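Following are the structures in question.
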Structure I
Amino acid sequence: MLKPTLFALSAISILATLPAQAQDNKTLNLYSARHYSTDEALYADFTKATGIKINRVDADDAGILNRLRAEGTSSPADVILLVDAARLWKGEIDGLFAPVKSKVLDDAIPAQYRAKATPEGTPWFGFSTRARVVVYSKASVKREDVDTYEELGDAKNKGKVCTRSGSHPYNLSLFGAVSEHIGAAATETWLKGIADNMARAPKGGDTDQIRAVAAGECAIGLTNTYYLARLMRSDKAEDKAAMDKIGIVFPNQNSWGTHLNIAGGAMAKNAKNREAAVKFLEYLASPSAQKYFADGNNEWPTAKGMKIDNPALKAMLVGNGGDAFKAETIPSSVIGMNQVKVQQMLDRVGYK
């Protein structure tokens, strides 16, 4: 994910100095960890429909949460968008979000994709998901040797694996989920196995792992599905050639299911434009916005009744043997709580 830019930090400072009369529910101050150009249409559509102008500040998940803590009651933020379930949970338990009561959101977003409701409301809602899948070289790896996450740490895959940093939020969330499924001791053994199976030191992002597999630098990688879909939909010859060389597996279809990470939103605890904030969150659950998530950024929409039209996502499902995949069902709170001990495991086994 991108680091906060000078522009972004300056924008935050400008928002913090807005006079009280500027908080008028025709303006929405958004702190977003979504750094996707396709979201511009999402925001423009909301403004066109409601007349509410969006002032957006971009940073990563951790930077946004840290800034909310530092700003306290003076924070101008109305809505927070984050791209990791564990960070959404962290914002919730740190008291950085204001619970929202909305029948629209409760009816649209299934319970497994939102925080547990309290009498005051629901702290956050998930609007899209990303499946964390395995990519492999069709020339050198058998599909059945990588159809579970556990096999990434098996000695049969020695010297074949490449990943981004083990401490990246996408991997920490996956590892936290696996820890809940197989237990702490087995997870540490598994993580050591992955570290021992590395073809090279962890580096880069998910797209780099896909390209490394295609180039033969390694033979097995981990990636979120939306990175794959971008390459699958690319018109570049090199991207098409790369995708021809790799296979895609939704792991653990015969056990607990493929790990999903959640991108979602919340109303900031000290939001000034609360009516506008709720309208924006409800808009993100609407069919038009959910279509932007699916077609624009290649994510899996969470709202009930949504159908996938994205050709790349459809192709992944066909490759998985049908029109759907079995997804893991595990509370984000559990994943979040497991991350500290998982990070300690990573340090002990030398998984950078």
Structure II
Amino acid sequence: MTPDRDPAFAQRVIDWQRRHGRHDLPWQRTRDPYRLWVSEIMLQQTQVTAVIPYFTRFVASFPDVGALAAAHEDDVLAHWSGLGYYARARNLHRAAQAVVAHHGGRFPGTAEALAELPGIGRSTAAAIAAFAFGERAAILDGNVKRVLARWLGVGGWPGDARVQAALWHAAETLLPDRDIEAYTQGLMDLGSQVCTRTRPRCTTCPVASDCVALRDGLTDRLPAARPAKPLPQRETALLVLARAGEVMLEKRPPTGIWGGLWSFPELALDDDPRRISAQRYGAAIAPVEVLEPIEHGFTHFRLRLRPWLASVTALTPQANAPGRLWLPVSDAIGAAVPAPIRKLLRSLDGEKTRR
């Protein structure tokens, strides 16, 4: 089936969105490209309900692109901590600086130009351009891929290049000549509220009458899932150096897992914590206490963290080298740390309280 067979598709989506779609999200009812951009980046791979409190705090602290560009990266990452996929936050910061440096603090007004900024892909750029500038541009996020794959009966995993090309062609062909904002929001709302991954609410769908997946009983098979691959398991130890109510955090490299965040030093499971504490961090320690492991999942692997709590008995100036922080546990909880590290810090803070 080709999208040309139903020219009324867009109008049905628009009419449905106006009656049943979402209209009260904190980034709606605005043409401000800054707020729309922040929301779209946060919504990548994150559900709306989880994004709302983060968005509210973020724009309260960084109310415009100039404030975000001038902020310290640690502050940006601290506001992002818990949302995951931290490259999004680093790119958000870099893009804000680019808008200020190269565009006079004003966002480019087309999807093509927006897509040149760090962290803004084709679909995200189109969404910002549609909502902020009314540009007729096609989006294709995960929700929209699911709607189009089912309605058209497109088989295969949407991450496959050929399948993705077919879906992009459909997305562009189906664009309406007007009401692009309602149409774009309608596609998003359909995917998140009606055409859900499991148990889709087909009886309330405005395009169900000619949906191929519904007609052929394929809603549980379209779109096809990512080809199954067993997730590798990784394991590492965390060296938790504690002294007088404070713990030492180390800044991670700017790229890679948890890039730019603060965390506890990582050790191999067969490392000698006493030797490494002395040689690398200038700290003499008492025998370590092995804490409960923490499990954390990433897209491509699972990580088991084994915390080793070590009370520091003596320090040299080496312990205060650049890239290291000694903070009270309660302050460390609010720093730019990954979610599992914050979980560990909270357990340490609770233990300290009980003592």
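If distance in nm of label points 7 Å out along Cα→Cβ at positions 200 and 256 is computed to be 4.2, which of I, II is the source? The structure behind it is II. With respect to FRET efficiency 1/(1 + (r/R0)^6) of positions 184 and 336 (r between Cβ atoms, R0 = 30 Å, to 0.05), the largest value across structures I, II is given by I. Figure out for me which of the structures I, II the number 0.7 belongs to, where distance in nm of label points 7 Å out along Cα→Cβ at positions 32 and 296 was derived from the coordinates. Computed on structure I. To test your reading of the models, identify which of I, II gives 5.1 for distance in nm of label points 7 Å out along Cα→Cβ at positions 48 and 320 when calculated. This figure was derived from II. Here relative contact order in percent (Cα under 8 Å, 6 or more apart) is compared for structures I, II. The highest value is that of I. Of the structures labelled I, II, which one yields 5, 21, 25, 21, 16, 9, 3, 0 when P(r) over Cα pairs in 10 Å bins from 0, in percent is computed from its coordinates? Only one of I, II returns 5, 21, 25, 21, 16, 9, 3, 0 for P(r) over Cα pairs in 10 Å bins from 0, in percent, namely II.
None of the figures in this text is laboratory data; all of them are computed from the coordinates on show. In this text, all values refer to a predicted model and were calculated from it rather than measured experimentally. Cβ atoms are built from the backbone, for glycine too; each structure is taken alone.
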